[in-house]
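Each reported figure results from applying straightforward, stated rules to the coordinates on display, with no laboratory input. As the structure is a prediction and not an experimental result, all values here were calculated from the model. Cβ atoms are built from the backbone, for glycine too; each structure is taken alone.
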Structure I
Amino acid sequence: MALKGLDIFKLTPKTNCKDCGNPTCMAFAMKVASGAIPIEKCPHMSEAALATLSEATAPPMKSYKVGDHALGGETVLSRHEKTLVSKTLYAVNVCDHMDEAKQDAVLAGIPAVDYERISERMYVEMVHLNHHADKSAGDYVALVNKAKALGRPLVLSCTDVETAKAAAEAAAGVPFILNGATADNYADMSAIAQSAKVLLGVRASSLEELHAVVEKLEAAGNKNLILDVSACTIKDAYANAVQVRRAALKDGDRTFGYPSFVNVGRLAKGDAHLEAALLSLFTCKYGSIVACSEMTYAKALPLYGLRQNIFTDPQKPMKVTPGIYPINGADENSPCCLTVDFALTYFLVSGELERSKVPVNLLITDASGMSVLTAWAAGKFSSSSIKKFMDEFDIANKIKSRALIIPGKVAVMKGEIQDKLPEYSVIVGPTEAVQLVKYLRDEEWKKSYVDKSAAKPAEGQAAAEPAAPAKPVIPAPPIVVTGPYMIDDKPVAYKGHDPASQTFVTIGERIHCISPAIRRAMDSYDEGPILKRAAEQIAAGATYLDVNIGPAESNGPELMQWAVQLLQQNFNNVPLALDTANQKAIEAGIKVYNRTNGKPIVNSADAGSRIGNIDLAAANDAIVIALCSADGIAKDNEERMMHCHNMLERGLSHGMSSDDLWFDPLFLVIKGMQDKQMDVLNAIKAFSDEGLKSTGGLSNNSNGMPKHIRPIMDSAMVAMAMMQGLTSAIVNPCDLRLMETIKSCDIIKNHNLYADSYLEI
């Protein structure tokens, strides 16, 4: 099975000698588990331990390449446990008992299904050639020669030794699998397969017999195998596929640790609807290669979509390849629509563009698979990233049109993009994809288009319309302190927090630029909405306030300084978490930050592209939230802990106290990732066991749930997390149920003294 970091740690000397270049033996073990460094890096590891580890690291299922296609290599039964590695491959059956016309028709139909979905080619990867006992070797060889012309890997199903030998010789030049080893002929078939250096398919009348044949082949030195789990009935074939996979991955039976082959064409017996169902069934459970009688678009469209979903890493967002996507026959003179690489966004936008029938060039930028607003708030979809994309893909030379339509949800970016791309007319499009059809058909975009190449108006443009100036940067106004902010005629003031206290730290999340009201307030330096949100959270008992200004490329430092001073001067120096992808803005905010009630928090760093924020926090004596990820969600707790130790090492090397690194396991959405919630809780326990502080966006777990359900789930999660050692969370403090739960847990954990009035906020 996959090697675990804790298992490696048990075999280390546990001296923390640092001779391997790592601060602790645990950090070393985590890096070995992830493949970052070899086990030999430890000079004190015993030979016995090395031998044990070598055996333990052997994969449970062998992996192979057949042409350009991968087989095997699986480590889990379910994609949500980690991820599935090698996607199911599809083959079409052709038999030598068919007449030549039928053979030609089936072979000719194989290339008919060939399309692209989310940057992945969807087509029939293999051809399955079945030999009928009544047919001669010459008939089968002739079929092999026909199939070779398609240039696709072949599966040669044949149990007759002499015919198999002739077919293997005929198939030379293309990748193929020889499928036909049985209890009676395995030695001869193995010799043919080994001579041709190809995989050997093994079949039997029962699993017991299959196991015995594989053992004999392994003993003879052939471990390049694939298991034919096809049977006479659907029930038996399904049972075989599941039992073989479970035996290998769960029971550690390496005799069954090979990819599998299933012929659903034979099981369906000519029923096209049943065959389609069986294709889906064995894609899920657990066919490495699945053969069918034919592949049509009616079968392919849902089937390949299913396969893509199953074999996509659930911890990574589905993305499309950045670039230019011409829609409706668009050419170099067609306008451009800009959006992000999140697959769902692409499908929604491209679908509506196609429905408009208007030629448009869809420009897809790299936003790490995030949606438009999320990418903008995280700094992944900014004027700088758009400028970089336009330059890298040489858009200006490939497309003559200078009309650039941006999503309406990020209208605030127009001025910044215009500054970076002065030769373009940046146009704010609709806020919703469904509005694109009318927008384009009615040529509404032309009303805002300014021809940058000539003084005269462009065709279709109103003659009197002047060129729109770039959005001016509004200077921050002086901070006004009007006295105590009042809620229900009661003054709101921050009451303070003892950093040495063990009580739970709540970081209020509601001053966030994704909120339209907050975004508008930040754009215009409007104090009212920001002070209102701050007062509500402080009155509800928030320890810190998170201030998320988004990327704020044009005025980040100025905006952050204004927000910090506004909040601290009006609320008794309330401590703040400075949340932005703009490092200069964080530095500017720290310069004017008052530390009376606590250090500033830098939100956030990770073990990937944002690890430099740890250096920033260290240089400014700040706390940093350290996400246990590296440009993507960690697959499991081994990876989480590896990232944790990497960031801990980075912070300590810069003189930080471990108490100033708050580790975030990344709370995951329950809807769709329910089986990952205990992993998150166990990660929190691991942080706690090592004496580390932890935090995270707790409300992420209830995203997508009905509004009335979210407080229930958030409260349950925070209670369970606190009992595992969670020391802080980014939450909505105005959720009374949640705050009552947090206060109750603090009492139970003896972090706060009980009083009958403790729930009074």
Structure II
Amino acid sequence: MKTDSFIMEKRPHESAAKHVSGYANYIDDILEPKDTLFGAIGYSKKAHAVIKKLDLRDVWKSEGVVSVVTSSDIPGRNDIGAVYDGDPIFPKKVEYFGQPLFAVAATSTELARKAVQKAKITYKNLKPVIDIKEALRKKLYVLKGRKIKRGDPLKKISKAKNYLKNSFSLGSQEHFYLEGQIAFVIPQEDSDFKIFSSTQHPSETQQIIAKMLNQKNNTINVEVRRIGGGFGGKETQSLIFAAICTLLSKKTKLPVKLRMDRDDDIIITGKRHDFYADYEVGFNNKGVIEGVRIKLTSRCGISPDLSEAINSRALMHIDNAYYLSDVSVENYLCKTNTSSSTAFRGFGGNQGMMIIENIVDSVARYLKKDPTKIRKVNFYQKNKKNITHYGMKIEDNVINEIYSKLIKSSNYKNRRLNIKKFNLKNKYLKKGLSLTPVKFGISFTTRHLNQAGALVHIYCADGSVHVSTGAIEMGQGTYTKIAMLISNELGLPFDKIKVFSTRTDKVPNTSASAASSTTDLNGAAAINAVNKIKQNLALFVKRKYRIKSDKAIYKNGMVKFKGKTFSFKSLIKDAYLNRVSLSSSGFYSTPKIHFNNKTFRGRPFLYFAYGAAVSEVIIDTLTGENKILQVDILHDHGRAINPSIEKGQIEGGLVQGAGWLTIEEVSWKSNGELTTHSPSTYKIPAVNDVPEKFNVKIFKNLNKENVVNKSKTTGEPPLMLAMSIFFAIKDAIASVGNYTKIPELNAPATPEAILLSIMDLKSRL
């Protein structure tokens, strides 16, 4: 039996003090063995070309250079594609500006970076395709798209009393993690390698490198203590750096560190998929959507990478919180001469949700009604209208309750009236208000990824506990939460539990720390391991002390069986002296998950996370400048393991989402060169971009599924709460035309985009 003594505490992140003091060790802090070399990558300055000649003679002659590697040095697979081929380590044909062509190992990072600039490359230029609309016209795809359908949407659209047809686009987003891409490789005996990589997926790193070297997986050991942010950008995009670093180490037989310059990191790596959507929708006078047809086009870059799964999740989340009785969605996965688009917090779900939210908002403005009312009339219900367009029954729906409570707690109705009064009195400054819902599915949509392992040791000398899992700590607090779960299971103080670095030789065959499932999966696996040890202890006590019951209570450092109580420390020592195993592996696989990818029907998620946000903004109609004045959030995270960490995730998610939808603009030149490639050219949210008033409240609700502590994840869902900020800006623009016209506004809503939207709206008055 367990108690709640050590969970639901507002406990600091286990590395918080080390983060702010600089004592947290990252890969660049690892002591470098003697003769460590430093890497740099030479990459293409063309977006599409055939390499006629790669002259590296001056590179070899450059000061400090020890070795140079090209495709000819790869003994095995020259591709880091995790699911499909298409991402060569060193290509023969260049397909994007920034594509790695060779790499150098030198005696310092500075000398290595200077050396790669001396390469003389002769190209045969080919015309690059950068724009996704051009790729769509030319039918350039990385994979075949798909179409899903429920009912007869075209018929319903044709018979509807009201009709809208339009398009909407969503921009890309750079991950901009604090710790850039980095790998550190130390060769071992027998051609083995110890690899430190800033990655969200150590097992995949192990597998890819083994294939590159044409070696067995058991010769590659990948270790990660913590990474300085990932957001999906280190799920597959870290593979190229680990692979090149290992290749340099193999050739030189020396330790090699490859640490990317921020500009090069941004230029080389993939980003969030930008989407373009065409749609038509039919609806009645109450705003109920009767039929909707959507065509989705996404920028995938040069290869599939994870685009298939990301686009599938966009299709699954095209409903957000709305029941769509008759719906058709088709998608096109476009190939462009840009870096391969990849995982980013939300994994396509947020793009799908933004598209339907824009449709619902436009329906409301067409009918000249408050969008909040139109959203509510289209919500999923509990006993009817509760089946998604992919056939999953929604069993945990709380969106109506959350929405209604937030309307009251945020004083939405009065603020709406006050904002209208403000806008009538002010010619140039306009305020906007919006309330948007979130329903986000939790689990990997690829079924076999929903599994996790763990390894737990209890040391006989002092009763301290060692925990290893496949989870990656990237600032989200998963190590802290897993330690709290174990302390609760064993009734021990938090400081008795230590979660160690993630290593492929301790816990193999792990899934990525992604899909908002890290703690759900790895926490459950660790508990499973602990329970096996507790079973060993129960059998031992039952046998030695002739206690009939094997049930025990672990609390406050004591273990109480029926008729006998032990201190945890003494019990552990007693068990050891009697040769009882105090170690165990653990395993967990998510139940109930099933999905037919051919029919696009099934249950891809274990549960849904819900939330809603009210955002108030102000814009300057002369400049397009804007500010977030207030955000009120009501979010469902079940019974939180650590409320303070969950709140931090909610706040951070909202701010990152606001960045994506308002200021983070990714752009390329017509020749494929990325223009937004540094902190000076790419703007992310800063302190002044955080809402002046930021109210976060938790919706009290236990997870209906058997998840650790009956909690719900707060990894990805909070990012979608930022949709309310975008639509508050749209609301402010609408006030310029006295709410009589639908503003044309795409994301991100930069000052320029806002100003152009205002000018367009005025031209239609």
**Message:** Looking just at mean projected area of the Cα convex hull in nm², which of the labels I, II belongs to the structure with the highest value?
**Reply:** I
**Fill in**
If relative contact order in percent (Cα under 8 Å, 6 or more apart) is calculated for I, II, the one returning 16 is structure II
**Message:** When mean count of other Cβ atoms within 10 Å over residues 350-357 is compared over structures I, II, which one is greatest?
**Reply:** II
**Among I, II, which structure scores highest (criterion: distance in nm of label points 7 Å out along Cα→Cβ at positions 510 and 718)** = II
**Complete:** The highest value of distance in nm of label points 7 Å out along Cα→Cβ at positions 310 and 590 among the shown structures I, II is in I
**Message:** Quick check on the output: 3.3 is distance in nm of label points 7 Å out along Cα→Cβ at positions 502 and 534, derived from one of I, II. Which one produced it?
**Reply:** I
**Asked** Can you say which of I, II returns 0.65 when FRET efficiency 1/(1 + (r/R0)^6) of positions 662 and 734 (r between Cβ atoms, R0 = 25 Å, to 0.05) is computed?
**Response** I
**Asked** Who wins on distance in nm of label points 7 Å out along Cα→Cβ at positions 30 and 342 among I, II, i.e. which is largest?
**Response** I
**Request:** Match the computed value -11500 of helix-only ellipticity at 222 nm (-39500 (n - 2.57) for each DSSP H run of 4 or more, over all residues; to 500) to one of the structures I, II, and report its label.
**Result:** I
**Request:** Determine which structure produced the value 68, 52, 33 for Cα extents along the principal axes in Å, for residues 390-653 alone, calculated from the coordinates; the candidates are I, II.
**Result:** I
